[in-house]
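**Q** Quick heads-up: structures coming right below.
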Structure P
């Protein structure tokens, strides 16, 4: 995959498709199976305020990923303006993600995966690549890109713990659908983190080195 857009949207698609598949796989069998799936899809995408926020957020993240993809598909990649558009859309998506997590009653992840992520993306939108950031040593990595990458860590830890508790239950005879989502989310986070790393050093001499990661 070329550029961060492919990695971002691969992670987005992986999470979305797996979520839908789990809803279908766990729908109660019987003569009303079709109705049960329809009800689950409605619940999945718009059953609660958190679900609606997450659905809209996912759409925005897909648009942001496409902007990154187009920015990096050009011969003179990356296109700075399209890259900033990707940052801006991702920042909006991060706000929506924070709202969704807050509605789910998880203020810690709302502050990290939502607020910290948004600060990093909006900061990258406004910050001119290669220019120094106030009180931030020039030799240090970009603070805004770093904030986005750091925002992944609490969610990755939470997901890893969820996977660790789900696997023994599944192994003991429980539903194997239980560990599927946390395992999938870990894969998503790795793809998103790879995209985050590709965005480090845009507009600096380090960009050529990082883009080959």
Structure Q
């Protein structure tokens, strides 16, 4: 399957997930369009898969609908109606996020050693368009960002907001979802206060280098002998 077909299919699937999220939240197209500051027609085009929102627009939509951002990469619909959240300054947020994503994209391309022309040839996205994306002048439709990310050996999640109030919310929601995805036995273990020391120990160990972990293991072995 070539990149053009991938973009078309991804846009259609994304549209289904956007519609599902809106309906689960009990929102009208007009309300979501106003939240993103796009026309009703444009939001409808998002849902029909005729157009695709950018990652920052998806972040705003997830925040507005109070759903995990990972929903837009899921293979199933959601059912629980979320709660409304406070408003944010859309124009400022989108402008800043597009510029940040552009910088991250350029850094990833440079680290990979690709020129604009080479990246364009590998993704079928015009080099002039990629240049505008990197400059933060244009928002990147999510399907294109996914294709470019894969070509640069990056995950789309690498471009998610982690700093603004929306980013903090995304991190929080992702943490909750990750916990819910754990086996029930592990959820029960982590939920008991008596097990907190073990969790904290595991967290400290996770930040150690391989050499340091080996040293700890050797010391424990000496103690047990």
Structure R
């Protein structure tokens, strides 16, 4: 149960922990909020907003793809979970799996199912919010008033940033879904894969070339 406690703590506390480490900057998720806000302010002052709709539509298609893939994985995990004694015997026959009882096996699969289900809900919420964003882009009036453009862009960003944050949480669910699945290989593997997944996520958020480029771009937008 200690391994499960480690997983749950890291899974549920990952995002608050990342925000605390970043303190408002220095990670992709927070730096991108500034870049998206700049995008929306530029969009509000642009005559032709076709490109903005296309860019957001591409992200919407990506979210729909991930949601569909997630649903397939959920169906597979649910099939195993509700497969009864036959599914347990088939899994127990594999030497690499460490599951001592049917109850433990069902809890292990249920955890995978739970992580995937949470990710699916995040994708669905992201898709809904992105559709709202498309309406906001389409409704943006032509205006030469710079103050109005900035205000409209900031409000649009307040809608877009939560949408993309939900999308990011959905993608992150795959990492934790893989970590949850590693419990089938024993508690030690469970802890090690969970720690590795979190370390990989943090590294990509803070130390990857993409993170450094986005950090520099944020500084440029903010004027240093």
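**Q** For structures P, Q, R, which has the highest computed value of relative contact order in percent (Cα under 8 Å, 6 or more apart)?
**A** Once relative contact order in percent (Cα under 8 Å, 6 or more apart) is worked out for each structure, R has the highest.
**Q** If helix-only ellipticity at 222 nm (-39500 (n - 2.57) for each DSSP H run of 4 or more, over all residues; to 500) computes to -24000, which of P, Q, R did it come from?
**A** It must be structure P, since only it matches.
**Q** Identify the structure, out of P, Q, R, from whose coordinates distance in nm of label points 7 Å out along Cα→Cβ at positions 16 and 152 was calculated to give 2.9.
**A** For distance in nm of label points 7 Å out along Cα→Cβ at positions 16 and 152, the value 2.9 is produced by structure Q.
Coordinate-derived values only; no laboratory data. Note that this is a predicted model, so its numbers are computed, not measured. Cβ atoms are built from the backbone, for glycine too; each structure is taken alone.
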